[in-house]
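Okay, got some structures for you below.
A short reminder: the numbers here are calculations on the coordinates, not readings from a lab. On a predicted model such as this, the values are computed, not experimentally measured, just so you know. Cβ atoms are built from the backbone, for glycine too; each structure is taken alone.
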Structure P
Amino acid sequence: MRVSVAAVLAGEVLLSASTAGAQQANQIVSPEPAPPSASSTTAPAATTLPEVTVEAKPVEKQPQPKKHTAKPTKKTAAAAPKNPATEPLPSVPGTAIIDNLPPAYAGGQVASGAQLGILGNRDVMDAPFSVTSYTEDYLRDQQASTLADVVDTDPSVRINNHGRGSNNGGGDVFTIRGFTVPNSDTSFNGLYGVLPVGTISLSGVERVEIFKGPNAMLNGMSPSGGVGGTINIVPKRAGDEPLTRLTTGFESSGSGSAELDVGRRYGTGKEFGVRFNGLYQNGDTAVDDQTNEVQSATLGLDFRGSAVRLSADLGYQKDRTDVPSSWGGGLRIGGGVTHIPDAPNASNRTAQLWEYIDNEDLYGVVRGEVDVTRDITVYAAAGGRTNDQADLRTSSRLNDNSGSLLTQILNYPQYSDSESYQGGIKGVLRFGSVRHEWNIGATRLSSEVGYGLDVLGGGLSDLYHVAEIPKPDTSSLSDARKNASTDLTSVAFADTMVFADDRVWLTLGVRRQYVDQDNYDVTSGARTSTYDESATTPSVGLVVKPWHNVSLYGNYIEGLTQGMTAPAGTENAGEVFPPTKTRQAEAGVKVDFGKVTGTLGVFRIEQPNAITIPGSTSASTIYTIDGQQLNKGVEFNVFGELTPSIRLLGGVTYLDPEQTKTQGGLNDGKDAIGVANWNGNVGVEWDPYFAKGVTLSARSVITGTQYADAANKLELPAWARLDLGVRYKLEDRPIEFRANVYNVLDTNYWETADPSTGLRLGAPRTFILSMSTEF
């Protein structure tokens, strides 16, 4: 197995740097499938020091995360201890990422702020963008095991593929604001390219942050060039109180799990932290004959000194599914289909008994921050990942309206290696009454991907009753070989000017992005093409607060996707296009009522597409990037604590996903594939007064009609899903029981249609039970 240098050396870097930092701390008292794309928590610091250590003088406040009302009924392992024998913790500047987690908002389900790339942590009310951060408490209460289990709560996000249990191997795939965002575009504490390629286990995750909209200036170009938004994972950190938690669980037809979560801090000022999470899950899923085995381990180390903060994260994950969903990669639609057949029973097996998919990942990240002065911080991060995937699976195409299928057998091994780097300098500068929060940074992501492909026959099957196909001869299968290597390099500058008594926040930023890629023939190893282009992407954001609890915001920001090369057969064959720019304009209002916050935003996103236009002769064409998809939308979100016993989380999104410039104008004005006009999510929790320690929860997910083709002739019906849950916490001991049922009514539905891979089936009814005990 290939192991990233950054991942292997993570521990050594942290220990050597921590020694120097510790000394300072003691002196100062902190044929059919497409080949894979080439770009294929910390606890809040204790507040035992008086506020004067944070503010030099009342009118020159250090930017700090806003303190919102925390949920009174929740117990967090990261709560600050009351130990007079322990030295007070050093204050953390507001520009820090390490040991500077925004606090939870009232209700405990979401946080009061999130990371905004180069802008750092930003309170929701100070952010000129739309972002939601889900807390560890919420992840545990939902018994979420994958990102798909979390993002189901956001009406602007829909799931294109449930990675676990499917045979596509690429993990969860989402749409955000109507544009596809694959699992590979998920960042780890702001660093791209270091998380598992397959479905990401959440056992070591503190926060899941969803940024909605293009974000190239903030984060750089994503590995696959997704532009609808991004998801950021924040890892767990040791809290100030010792934690030992064991969670055992049972799911559906017989899948058992055990998870251990241990956190400790050491040192006279508790400056050294260790957090370990280990998970093992194995057994039958809710799909007939399907089994899934997950092994996951994460180790988070951190050091917090008075002027030095360090962290290291190491992770291992192995995820194997036998009899994975044959349509996990999408059920392709043949030319003989004139209307979409009814969805089959989601619990029925769709794969052959000999099919499997096996993903294994090893990854690591080291990060450091040094406060040069009270207002200036130098930072750097490095990480890497190695992934191997083996599978033997089938790929199917829907042939007609009755549900007949043509199935192929594929051996499709893959690998993906990457190294990711980030560094820069940031700080706070004051000119009169204006405070500048600035950052100069650079990023680099180097990746290599490879694959192999064997087509091993096939046969006919049926949408409603899988036909048994004999297992092929697997004695001489292809290995994965190098397909592409990519370097994404960027430099950026951002400045947020805060004035008018912190009532106006104006953000200006620009990033220069470089894209270098070499493609190779997987058989001969010869280089077949080279791409070397660059682009400059700006952004502006504005927040105005007419009242302390009301924020009016607006932004202009872009997304970048690697440009195309004109194909053979066109007049301009071989012409290389620079990275394409997806442009967003957004405006809205946010109102914080103290324990409930509501947000309302409108946005417009223009994404260029490739089309051909008439050439110099009647028989020729020219390949251009003159096509366009225009998504216009309105989002409403609400979260918080309505009463001490009722919590609310949900919203509604309206989208108009219009194809505005299509090939020959044939589909102008029609909806884009797989994007519904209306989406709604409503989640409610209630602590009944007559049953102490009991919490009841309900969530409804509603998606409107969609189209499975660009001509809007193949319609998918609207669907709704109901999820229910209950948990009970013992009063006299740290034991909590949880039970959740997803898709309570066992509704069968087509969840969505993907423009590239076809129909996706919704998940069947699933039961999850667990018991957590703290020692």
Structure Q
Amino acid sequence: MTDAAVPERCRPRARRLFGLGLGVLVLSVLLGGLSVLRLRRGPRAAAGDLEMPGLSAPVEIVRDSLGIPQIWAASVEDAFFAQGLVHASDRLWQMEQLRRVARGELSEVYGETALDSDRFLRTLGMARAAERAVRELCAECRRRIDAYAAGVNAAVARWQGPLPPEFVVLRIEPSTWTAADVLAIEKIMAWDLADYDIGLLLADAQRRGGQALLDTLLPRYPADGATILEDAPSAPARAAVRVSAGAPEVPSSPLDERVLASGRVPELARALLDGASALRGSNSWVVAGARTRSGKPLLANDMHLNLSVPALWYLVGLHAPGLDVVGMSIPGSPGVVAGHSGAVAWGFTNAMVDDADFFIERPDPTDPNRYLTPGGSEPFQDHTEEIRVRGSDRPIPLRVRATRHGPVMSDVEARAGQDLLALRWAGHDPSPSAEAIFAMNTARTAAEFVRALEGFHDPHQNVVFADTAGTIGYWMAGRIPLRRSGRPPLLPVPGWTDDNEWVGDLPFDQHPHVLDPARGFIVTANNLPAHGPVSALISDGHFEGSYRARRITELLDTAYALDAPAVARMQMDLVSLFARAHQHSAADAYRQAGEVARADSLGAWDGSMAADRREPLLLYTWLEVVRFRVARELYGGAPGYFPMSVLDRMLAAGRVSPATTTSAVKEALANAGASRWGEAHPLHLDHPLQGVRVVGKTLGFGHEPIPIGGDGYTVNLADHSGRFPPFIVRHGPSQRHVVDLGDLDGAGGFILPGGESGFPRGPHAFDQLPAWLSGGLVPLPMRRERAEARGASRTRLVPG
């Protein structure tokens, strides 16, 4: 149940755009004499000694039976070189795709189909921001990133046999990896598509339905909703700006429709950014040793992203003097993003920080090359880029303009004679986040870890952590911009005044945080940090509801003598407090419609969203019909933005008419199309080339749909889209990990919804999926003897 607009955007169409005109290319593969089986499975893992120029000393790589590498090196730089090599060996196409997304170079591969997306991505300027960030790197950080990039390029240089099948099918060569490419991936992760969308969607609602409709849609966190700092004191806001009280201010006059339309995100760019941008839903919790069997803290984390093939994350262990860390890494970037260092464990959830504002810029009526500011008109910053398009000899020129606030996003769809939309985004600024990741990877105490977090500017994260000494903690990491107006704006704001300018950042010691709370655990699930002024500085109100946080808290409240298996079972919990909140409204509607047996079933239900249950299907088919009908009522008969969170509020307040809820039953039953939730709620693990004629099936891209339970509010999240079944699930736990600080090598572990390999039918493409579906975890031992005991293959890199 997505919070997207009604009707939902055409995501399947965006995915199909990849396939236009590519199906016949399989003939070139087959006629070229390449083995389809070899393309599907990839090259065999190298074994023995491999000469590698650029190393200072030999490096040992031990892979377990799932292909997960553990790397032992004589220096940190050599360890990162080897990490670049294994990333490229297993995920080269994924890295190439991410690089092209950041740089806006999709048209070179996909042709004119991708041209609008490249215009958007070039205008957004992630690659330009990454180039600027490279110049700000400290010397040590630059050496480490360069070593990683050298490892990527070494893997390509010594590649034997056909490249990954995507390169062969698309007939392209891998790009040379650079430090800027590493930092560009950081920018993709920092990008929050929902934050970009919401202001424009609300502005459109105000234009179409006036202030009354806008007031209905404004985000409101429940007064009794669970907060992260429950029962814990929070740092006072001492920022040098006024903190506005009450609801965020909104402009009284609606914006022009053309201005709003010009800021749209092209569908292909949307689909690609959805797959790797900031985590809109995640769970993490940490439990003090007083509540655990081992007497040491337990930490759990599952980060929610769009699920695809291959998985976003890559499991790895890195070991060198001063560096011992295991956990999740991102192909294309060195280090471990979340995991443990043998002394400190940590996990992330999205902090929901509003770090992107739209400014309405007014061109100078006397000179179109200038725009208005409080001090008079100023010239646009202006440059031209060239977009190369497959099948064309001539590159397409793109004029990119920027104001003092940032790039003019409305130039993507040029519409003469109107106001413009410029984007102020924290991700455009240089960030020491890469350096912070390295420091987090080497932290030996909670205090060292917190010092490392201070440099972690983006993406904004709620970070839970624990150390072997027994400390548990939470700190909101990331740069939190302060506005002169006192809080983030909900809608686009005038750029010709200084009323909404960014005037600094909230000091790190004033970020929401807590150490060793009295209740003995900390829960974060994208919910409000705390009621009070600091939260008003962080966001315009778009925190997730507290259903997941409340359920995790319920499970922990009475739990003692916890161990890693018990915590892993909590991660798989399928009780939806959202379903419990609305099951009786649904039961009443079914009863009024004469469906007594179904009403009785809903009324007696415990809220379990298990795949074999019928009640979730009865609830959600009804909810989606009600949502669609209420949206049409509010928008005067037309569809429009109306997230499930607003319907949640309206149903709870009794603001949906009985006529609407009762009449929805007949339509819901007519479109149910299945008898059990799992049948109507399949998980799709799609590959970008899965829909290409002949190629997708021949080479085995993607995975068959899998019936699963859950919903967007269960701890084991399985968020769906669609007005009627099948409700397609593409959003859920992109990984899970559980760390017992009392038994780092023998308890807990990690898991991905797929595997380490990006080759579509390689032995490690989906070998972790069964455990991910059932709640299993894979050990990632820190001690070498344990890792060696699990080793299935060994490779030794020697200086060349």
Structure R
Amino acid sequence: MLHGSQGEDRFVGVDPASSFPGRGEVDVLIGLPGADTFVLGGLGKVYYVDPLGQSARSYAAIQDFEKGDKIVLVCDEMGEYTLQNCTVGLSEATCIYYDRDGIAGVGLTDELIAIVQGPDALKLDLMDASTFIWDISPAAVDAKGGSANDILIGGDAADELIGRGGSDVIIGAMGADRLVGVDPLSVNPGRGEIDVLIGGPGSDVFVLADNKIRYYLDPTGKSASGYAAIQDFESGDKIALLGNKLDYVLQDCLVGLSPATCIYYNRDGLAGVGPTDDLVATVQGPNALNLNLDDVNTFVWSQTIYSGYTSRTTGQSMILSLRPSGGSIDGDVSINRLSAAPGLANQKAGLVIGQTGINFYLKIDNLSGNSTAKAALDLAPLLDGLSTTNKRLAYFVYDSPVVGAAPVATPFTYDPIKKAGARFYDLDGNGTADTADLQFVDGGYGDKDGVVNGVVVDPSTAGVVDLNAIFTASANSLTVADPTDSTSPAALTVRATLTAKAASVNQIGYVALNANEADTLTYELVRDRGSILLANLENSDTPNLIGMKFQRDINLINGQKLVFFEVVDTTLESLLAKNTTLQGFGSSFRTLDLTKSTDTAATATKGGNTVALSLLNENAIAGLGELISSQMADAPILDFTGLAGRTLEGSTVSLAREANYDTTIGFYRIQRADGAVLDPITNTLITPGSAGYKAAALSSTNLFSGFGSLAVANGATRTDTIAAFNESGLLAPYATVAQTGDTFFSFRSANSDNLNHFRVLGSNVIGLEDLNGGGDQDFDDNIVSFNFKLKQGTVA
């Protein structure tokens, strides 16, 4: 018998992984108040079916079905089930049969799988989409328990299972799962709970904290009153904690007669387990012993905050996740339904701003030395009540200068001039934006207090725009705007694809301009606004590159324009370092000529590379790969900061080589886009070119081993599958050369010859030059191309 709670419970009475789930079982499912879900099938299997055809020997007895509850069935045609009025004792009910014979009515071979009683049990209709959920194929589970003791079971995909209140049993089953035993929104998450967490096969994450609060602590100091019992910790699994290694203590312990590792919160700050230290987890499993808090492949220092919201249009309860980077959330995160939607000065009729806003304070990390910080958040609550069909997205911060009046909106869509703002991504691959990646400037763009004080104040929301943007080209500039509405701050994306290669390795870049600015480039514009998109490989003597995509996306605001340039056989970084005028660049720099072919297509070229430019339509949302490559410029950087706590699985890396020397590419963690690394000894930042940089960068605490050994034979190509992994920071490549012993980093000043040895060739495509002194500067001595995937079936 499974009892629910006052909350939204999900009931699975069977073992979904068994050959015949529910065979021989009679499971009593009692939901109690709340919108509950009763699962009668999943992963292509109908539950409670007996292969011998012995009907009524197995079924679910649902005893309190009421309005708002749902029933999950596996099927793609509603004719596979039959409903029939029946009685249980003296009570009327509805019986659900699996229709074996395919004939109307209940036949002799049809099989009973559920008896449904309750206030709304007699009103069931298989055509009612608000009651019946049709599980068509195996998919990821996003399940949440209630305030009582729940049992949650995942599926074959990468699931997120949240137990909320009560002492829960959470089983991830197959896939790379994320297991949260507590209610992240409660005052003391996990207090008094003992949650059993079983990940199952796959690289799982056991969550013991988010970015705001540690779980399973008792403010009265009663150690062991609440903890997570992790039962199958194995290679590839991770544990999410908050703070740093000094905040926790590990101790060998026993669970029954089995050896385990106990994790304590270090309340007294002293070595060892003291009387006031609080047990937060017991860890059992093949890899549970000899845990090390310094092991970045085991412990993830959590950066995810959850905030609850109930849709005003559907009544659906949801949890918004917020993932800050470069700073931490100071205080609460609130999602508010505003009395009126924020308004924009001279707002066009086609622009609709959302009435649901998020409000938080983002404290910038003093250690980083940055004036910027980021936060990735779920879009769904902010789009509540808005139609996104065939619409462009926009983002706004707002304030209320007049009490009682509608809030006043200020655009915060990503601006390539400011190099900050909100960019939109479709991470689950369903064609709809689900994530906003926000980049703030302290005291500047997006910070409503307008003061450089180390804290970003962000009341903000999203909007939608009905827009028909097109290209308008002059000799050297490309304007991207709707001719009838060039002021609504919609997010637009131009995709640049290399279609013809120059004889030398050249960089392609751009400068963004506002509509009222002149098209002519100056040294100051190139220095302050110049952005590198990609570089080409030479047009001859290159390895097989089939399957690699040499393209990047440009994010801009409706009404802005772009001027493209080419840096010939060197880098923009080098030109700016050696010259103070554009004339000093000489023949190494040229502005590209633009030719428009259609309203959404153009080319840029001037005797070297040819770049095809296409304006993506409103339904072509950038994906996971574009998010991860969004920080790529002169230096190749992989950005996972918006993916804290999320698992990537099924990703691949392709390698190619045209070189005599044997090189291996690896990756290491950096703290900023300039390549600064954290010294594991002094806990201070070391920048490229400073003493001790190499040792710190290649220390075990900074090395990332998740991609394996990226090496390939000369003239060969290979594609490898990457094991499932979690990462929440910035990664940069380095290379070692077997024959010379050289090590090269992606930052010029970290290299002994003070030269760049890596080039960005496309979104998550990187090329290496392996010779000290620059060699032939062809950057095809080792080429790696990543294709990242998030959860099952989601391709970047």
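Quick one: Rg/Rh (Cα atoms, Kirkwood Rh), for residues 412-587 alone came out at 1.04 when computed from one of P, Q, R, so which one is it? It would help to have the intermediate numbers written out before the result.
Working: P: 1.17; Q: 1.04; R: 1.00.
Structure Q accounts for this read-out.
Who wins on distance in nm of label points 7 Å out along Cα→Cβ at positions 284 and 764 among P, Q, R, i.e. which is largest? Let's see the in-between values first.
Working: P: 0.9; Q: 2.6; R: 3.8.
Comparing P, Q, R, the top value of distance in nm of label points 7 Å out along Cα→Cβ at positions 284 and 764 belongs to R.
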